[in-house]
Structure P
Amino acid sequence: MKTYHFFPVFILLVVSYVGLHFYAGRWLARSFAILPGPAAWLRGALLAAAFLSPFTMFLKRYYHSPFLEALYAVGYAWMGIILIAAFLFACSDLAALALRRAAWFSPAALARLTLALLAGVIAWSVYGGQKIPVLKEITVPVKNLPPALEGFRIAQISDMHVDSGWKLRQFAGIVDRINSASPDLVLVTGDLIDPGITCRQDLAELTGKIKSRLGLYGALGNHEYYYGLDAALGCYKAFGIKLLKNEAADLGDLKLIGLGDIHTEHLTKEDVTSILGKHRDGKFTVLMTHQPVFYKEIAAAGDYLGFSGHTHRGQIFPFHFFTWLFYRHFYGLYHINNSIFYVTSGAGTWGPPLRWLSSTEIPVLTLINAK
């Protein structure tokens with residue numbers, strides 16, 4: 001078993017997050033010539049706001065009620081808003097540096113334009129986070145595809161993070177869109193639920209409406225462990241999702257394997273290839289693994305069609321770049337040896353209910369024989 005040292009990364013993220021608030025406060029005070037006294041209050045208010053999102057996360061884990069959902073939405077949204085604001089403020093400073101010698105340049109006008117742009121981007125981001133994901137139809141040519149699987153359709157749900165009433169309403173739209181695609185198999189590749197929601201009957205009713213010829217199967221994401229593994233396992237059972245945790249299911253013409261969350265379970269490359277080796281039997285094999293890691297090792301161990309999520313494709317720009325540093329298989333279709341992997345941007349949001357330059361999606365892969 002491998003030990004993952006995330007504490008230094010956590011400290012770096014905390015310091016950076018607080019730093020965004022400090023920078024935003026200084027930018028506003030400087031750009032609008034706010035007097036020293038009010039400027040100090042502004043910086044203090046923004047630094048205090050840095051604790052709003054962590055407080056929301058803590059409170060949400062222990063208290064669930066429709067009344068508190070508005071508070072939770074604001075607390076989480078702030079996390080995304082300050083990231084977007086600091087990014088646009090930095091772009092404004094760079095533009096001011098480049099234009100400072102232009103006779104027509106006005107720093108005050110640029111500051112006002114920046115705030116107008118910020119308002120527009122936030123509105124765009126809120127819409128991106130709330131809308132029902134689109135169906136993304138992808139045709140995948142596969143070498144030596146069994147004739148019985150020609151035209152086989154697999155729909156993927158990932159990273160829905162159902163933790164509130166409005167997420168339930170969003171999920172209802174997802175169910176309708178999946179059913180309209182008439183998939184043969186539906187895969188839930190983790191992070192379906194999050195702290196903030198109990199194992200509610202209405203969610204079970206929605207998953208029970210999903211229609212596919214071979215059923216509904218799932219693999220664990222890291223947030224199922226955060227939710228509480230035993231509770232999450234009970235929820236998946238109540239939802240009618242056949243969960244595969246380092247296990248396999250024989251679905252006639254294909255084998256389906258589901259891994260536990262690799263990083264949360266501290267699985268090494270050797271652990272993963274060992275699990276896969278136990279279940280190989282020569283059939284066409286589909287793999288569910290929440291985090292897109294160890295792809296080269298998996299492809300070297302056999303031929304797989306793999307489905308992953310977790311990255312959210314960054315969710316909010318410019319976080320794309322940081323996500324890509326941790327997960328080089330970041331988004332889209334990847335061919336490695338004779339294996340094919342699809343990493344989805346996900347159907348929902350985590351934390352901020354915002355999406356900017358990273359649309360949600362419901363991938364539907366149609367398999368055809370490669371000529």
Structure Q
Amino acid sequence: MTSHHTRRERARATPEKVFVPGVPGRVLSSGYSCVVEYRNRRFDSGRGGVTFDRPVISVGNLSMGGTGKTPMVERIVKLLREHGHDPAIAMRGYRAKRSGLSDEAEQYKARFDDLPIVAEPKRVEGLFDLFNTTRGEAVDCIVLDDGFQHRRIARQLDLVLLDATQDPFAGAVFPAGRLREKAVNLARATHVAITHAELVSPDAVRSLAARAAVEAGLSGCAVSAHEWAGLSVVHQGSESAEPVAYLASKRVVAACAIGQPAGFFAGLERARAAVIESVVLPDHDPFSNATVERICRAASETSGRISAIVVTSKDWTKLKDRAIEWPCPVVVPTLEVVLYEGWDALADDLVAITSTPPV
């Protein structure tokens with residue numbers, strides 16, 4: 001059964017980034033690019049950088065949001081731990097909640113036991129504070145979440161993610177478009193991975209990977225897809241693990257506040273869920289009480305029985321501890337990155353780099 005949307009609601013909220021079309025956008029984009037390039041030249045000359053006494057892996061992108069950094073960082077942390085390493089994650093902590101952690105940081109905390117996380121704009125200072133603790137002394141490598149533009153921290157491996165649905169070679173630099181910097185700057189990357197390959201044709205993936213490899217001066221790119229590995233079903237105070245087939249033919253209300261909602265709905269379609277209503281919010285939206293009420297009302301009042309409310313794991317971190325009387329089970333998919341091309345070489349480099357102290 002193919003999922004369908006009878007109605008899609010959007011929050012009455014200001015998007016976190018407003019793009020400027022036409023000539024004004026191009027003029028502002030040119031000025032923004034000049035500032036970015038000046039800053040890059042400073043770091044290229046060796047000014048302003050900090051080199052830590054343990055290896056650093058950066059996971060970043062060229063565009064604003066939605067490339068799949070969080071599941072990729074999770075995959076890398078898991079790999080490093082499997083090889084006996086003790087990594088820490090350093091991130092900006094965008095829109096941190098009262099707990100002091102951002103959506104992504106909360107997700108990392110839930111996924112990994114005893115994982116040191118620095119979530120603040122001043123990542124260098126936060127890492128020094130961490131390393132001055134007993135727990136921080138044991139950390140032997142650092143993973144930068146969203147680190148490609150955070151050049152103050154020197155890194156030994158620079159992985160850039162490119163969303164297969166958003167060709168950076170056809171995009172515009174902010175504020176005219178979603179790019180943080182020009183695609184030519186892929187030349188700084190040591191590795192490139194194409195994400196969300198499941199959302200486009202194989203030919204489109206090959207074309208983007210080939211051009212990215214040339215621009216970065218690499219022999220090839222890793223290619224990855226996002227898949228749901230399973231589901232957590234929360235109902236009346238209890239939580240159970242279910243296979244993705246649990247959603248087959250169920251009528252659901254879907255809600256998300258992520259940078260790439262297309263991937264979330266593609267997952268619902270692959271699970272053969274029937275999406276009766278959907279609420280799509282700007283990335284990092286906090287899910288106000290009014291929004292939660294709207295979701296619950298949609299689940300209660302839609303004609304025909306709604307079997308579940310489905311939210312992303314990142315969004316569930318903002319909802320799980322709130323006193324909400326859900327009218328039906330809440331389903332949270334476990335998202336995993338499946339790397340089916342170029343992963344072996346990337347994994348080998350990750351392990352080799354984290355086993356060698358920086359020079």
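No value in this document is a laboratory result; all are computed from the given coordinates. Since the model is a prediction, treat every value here as computed from it, not as a measurement. Cβ atoms are built from the backbone, for glycine too; each structure is taken alone.
Could you tell me which structure in P, Q was used to calculate mean count of other Cβ atoms within 10 Å over residues 187-194 as 27.9?
Of the options listed, only P reproduces it.
One of P, Q was used to calculate mean projected area of the Cα convex hull in nm², giving 18.8; which?
Traced to structure Q.
The value 27, 9, 9 for semi-axes √(5λ) of the Cα gyration tensor in Å, for residues 35-82 alone was derived from one model only; which of P, Q is it?
The value was obtained from structure P.
Going by distance in nm of label points 7 Å out along Cα→Cβ at positions 43 and 59, which of structures P, Q comes out largest?
When distance in nm of label points 7 Å out along Cα→Cβ at positions 43 and 59 is calculated for P, Q, structure P comes out on top.
Consider the structures P, Q: one of them gives 0.95 for FRET efficiency 1/(1 + (r/R0)^6) of positions 203 and 291 (r between Cβ atoms, R0 = 41 Å, to 0.05) as calculated from the coordinates. Say which.
Computed on structure P.
helix-only ellipticity at 222 nm (-39500 (n - 2.57) for each DSSP H run of 4 or more, over all residues; to 500) computed as -15000: which structure among P, Q? Mind showing how you got there, number by number?
Working: P: -15000; Q: -9500.
Clearly, the read-out refers to P.
When distance in nm of label points 7 Å out along Cα→Cβ at positions 27 and 107 is compared over structures P, Q, which one is greatest?
Q
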